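The next part holds the structures, each set out as structure tokens.
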Structure I
Amino acid sequence: MTTLTRRNLLGAAAALPLIASARPVLAKAEMKGAAVAPYNRIMLGGFEVTTLLAGTRTVPDLQTIFGLNASAEDFAAAAAAAMIPADKAQFFFTPTLVNTGNEVVLFDTGLSGAGTTAALTAAGYTADQVDIVVITHMHGDHIGGLMTDGKPTFANARYVTGAAEFNHWSGQTNENFDKIVRPMADKFMMVDGGASPVSGMTATPAFGHTPGHMAWRVESNGQSLIIGADFANHYVFSLQNPDWEVRFDADKAAAAATRRNLLSMIADERIPFIGYHMPFPALGFVEAKDGAFRYVPASYQFMMQG
């Protein structure tokens with residue numbers, strides 16, 4: 001047995017430079033930069049549900065968008081409590097793909113065809129595999145991917161949207177609608193609340209953000225999910241504070257009432273929802289407490305199916 005002495009330790013230390021110098025020098029690894037995977041897939045009963053990151057960007061001057069009727073102090077306090085900046089936010093644009101096994105249904109199309117098809121490709125799909133495109137409402141970041149280079153991006157699809165939404169936009173001049181949607185008007189099926197153009201998927205009126213904004217309930221084998229689109233556009237500044245006004249809401253009072261109603265339902269039923277602008281992968285739950293709400297991001301719940 002070797003006894004450790006001061007002389008032993010000094011000898012070992014002296015040998016370290018020789019050992020280190022004998023080790024080959026490795027090339028430095030290239031810095032890759034921050035990144036997020038462009039899709040996330042879960043099982044909902046017998047359906048595959050894939051959220052697609054069709055775009056993301058940092059947006060400044062945050063209280064010109066959210067909390068228009070909140071004080072600067074309350075807004076800053078909400079941001080600090082959530083450990084996020086009060087002056088800027090990361091926006092996410094998240095179409096959702098549902099594969100029923102018989103049909104592939106895409107909810108909203110992102111800012112552009114290129115962004116959405118890139119995420120589709122990463123997820124293992126092609127644009128020509130989409131059977132049905134559902135448009136929740138007609139804002140540009142939801143209809144922007146309907147066409148690519150003047151042609152339908154999803155060449156084999158049929159299209160579904162809310163009748164009230166389509167009628168609103170078709171009755172006025174709007175550059176995005178006129179350029180992208182109006183040329184395809186004859187391809188759209190118009191539906192009202194409660195309609196189920198696809199088995200397992202039901203339109204749910206969520207008016208306020210736009211006059212005919214729709215959420216959709218997806219159900220399979222006893223499991224449910226709400227595709228909420230833009231009923232709540234930020235997990236703190238609109239979901240956690242549903243009465244705070246959002247610049248992009250056409251009818252701010254109706255939008256606030258819709259937020260409270262949908263958030264209460266999601267919390268009461270303890271079902272997940274997908275929010276188009278929630279932090280990617282845009283999937284989570286809602287906790288109701290003392291008249292307020294809290295966003296609970298999904299963790300591993302959907303990895304333990306069966």
Structure II
Amino acid sequence: MLTAVNRFLQYLRVERNASELTTKSYREDLTALADYLAESRGGEPPSPGAVSVLDLRGYVAALHESGYAKTTIARRLASLRSFFRFGQREGWTQANPAKPLRNPRRGRSLPHFLSDKDVGRLLEAPPADEPLGLRDRAILETMYAAGVRVGELVGLDDADLDFAAGVVRVRGKGRRERLAPIGSYATRALRRWLRVRKLHPREPAGPRAAVFVNKFGRRITTRSVGRMLEKYLKLTGLDRRTTPHSLRHSFATHLLDRGADIRGVQELLGHKSLVTTQIYTHVSISALRKAYEKAHPRAR
């Protein structure tokens with residue numbers, strides 16, 4: 001089992017171009033299954049081909065009994081389906097025992113986002129007279145202007161910036177790439193940061209060098225972006241639930257509030273399915289309310 005798990009993780013990294021965080025999540029999910037199977041059988045975990053639907057039903061029941069959230073259980077089931085589907089391809093197993101299992105019913109929570117005013121306060125928080133302040137402004141402006149994930153942001157290289165066209169090339173989940181437009185505010189913030197960045201050494205130099213670096217010249221990490229955001233949330237007194245992903249939520253919500261087409265927003269976010277984007281229609285009610293009050297004869 002553990003040999004098969006390691007082969008699957010290698011496949012994710014090499015062939016699927018999965019991120020380190022994604023690979024880590026799969027490893028944790030599959031290791032948890034192996035531990036459960038070993039404990040339930042009183043020995044070593046079985047080979048993937050010997051795992052049955054009943055084994056997996058018992059595992060899911062154990063997760064429910066242990067109080068795991070429905071979202072966590074659904075994610076673990078998705079990991080199992082992918083693993084055993086890969087096992088079928090490799091010839092480890094004849095069938096996918098995870099395929100018949102249904103995800104637990106769960107309500108979909110609405111994404112947290114900031115208002116226009118709060119976004120403005122956040123973007124103005126980093127000091128404009130310090131190199132790292134200019135970097136932080138460029139980071140926040142880019143995340144909000146382009147709606148990028150934090151992993152996509154830290155992965156940006158110099159060669160991905162096209163100021164003439166007003167876009168950045170974004171490498172999304174898997175191998176998918178997209179061009180994300182950026183506005184004048186983000187462009188100006190990026191240019192100011194790049195001017196002061198020249199004064200600091202970087203690893204490595206050239207077109208594949210990281211756009212955003214730390215004080216040592218190395219590519220900034222997603223955790224560093226999270227800590228940076230926490231600092232400015234505390235400084236401005238904004239909602240501490242706000243995460244880097246909240247800026248992406250704000251990007252999508254504000255576009256839809258102003259009449260953007262949902263399929264256009266889907267493309268800008270890099271969503272493979274429109275279903276993923278549709279959750280933002282639930283939080284973009286203000287534009288609908290204004291249209292209703294303006295047009296319906298009984299609205300007022």
Structure III
Amino acid sequence: MKYFFVSLMLLLAAAAQAEVKVVTSLPDLADLARRVGGDRVVVDYIVRGDQNPHALEVKPSYMMKLRSAKLFLIVGMDLELWAQQIVDGSRNDALRVVDLSRRVHKLEVPARVDASQGDVHRLGNPHYWLDPRNVRIMVEDIASALSGISPSDEQYFRANADAYLRQVEQKIVEWEQTMRPFAGRQVIKFHKSWSYLAAWLGLTVADQVEPKPGIAPSPGHTVELIAQVRKAGIKVIIVEPFYDASAAEQIARATGAAVLRLPTSSGVAGEAPDYIGLMEHTITALAGALK
């Protein structure tokens with residue numbers, strides 16, 4: 001019996017040692033890493049689903065998360081301007097950083113960047129995960145990264161990736177069917193978070209509550225939006241949960257449009273427990289508001 005327990009403890013220790021520790025910037029990437037890695041990975045993330053990923057206060061605890069990690073997955077395209085600071089602070093020379101934007105078709109890449117444009121991203125709009133068609137690229141790159149760290153598990157990672165992608169692709173068909181009646185509809189968004197989503201669903205972004213990215217809405221711009229919403233009969237103003245919705249609510253009161261608070265990331269209790277849950281919540285809320 002003693003030999004049995006000793007053997008069991010050794011097996012458990014070996015299994016724990018074989019797990020690949022992964023840290024991601026966003027909970028969406030963490031969910032994808034868990035889907036691919038299964039029981040061969042331990043996954044953590046930095047930014048909560050209700051936080052603004054653009055503006056994160058760097059804490060020592062984030063560096064500690066990376067200290068023993070083997071893989072750090074980021075959205076890239078300068079979304080995580082704080083990422084290099086926590087990588088350097090982790091003092092983890094073995095850490096591999098993978099930018100999942102490398103193969104994504106990028107929207108809104110500026111011809112030039114200067115201060116007059118607001119907080120524009122020089123590499124393009126980084127919110128590509130909100131178009132679920134990009135999940136295939138992200139999942140394939142996660143599988144490749146994990147296989148590079150643990151080659152003996154490559155077949156396992158690839159099988160998990162294929163199974164999850166089949167699930168996502170079936171959901172894409174359902175989501176597109178739900179939104180097909182609303183193709184061409186105009187919406188107002190607060191920030192540029194929704195460009196990929198709108199392009200995928202065939203929605204027209206008429207304008208933004210922010211006159212420029214990162215610039216607070218002025219009274220004059222708000223008045224212009226009220227006139228635009230009235231004239232076009234726009235029904236929906238999409239606002240992220242971490243932005244001040246007062247200007248959007250002012251427009252809504254003056255026009256009868258609805259302010260739709262939509263999370264940009266999963267991990268929000270009751271709304272978006274995982275990536276598919278995030279998109280399910282988004283599509284259901286949008287379809288309901290556009291009817």
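By the measure volume of the Cα convex hull per residue in Å³, for residues 60-147 alone, tell me the structure among I, II, III with the highest figure.
Result for volume of the Cα convex hull per residue in Å³, for residues 60-147 alone over I, II, III: largest is II.
One of I, II, III was used to compute helix-only ellipticity at 222 nm (-39500 (n - 2.57) for each DSSP H run of 4 or more, over all residues; to 500), and the result was -14500. Which label is that?
Answer for the origin of the read-out: III.
None of the figures in this text is laboratory data; all of them are computed from the coordinates on show. What you see is a predicted model, and the numbers here were worked out from it, not measured in a lab.
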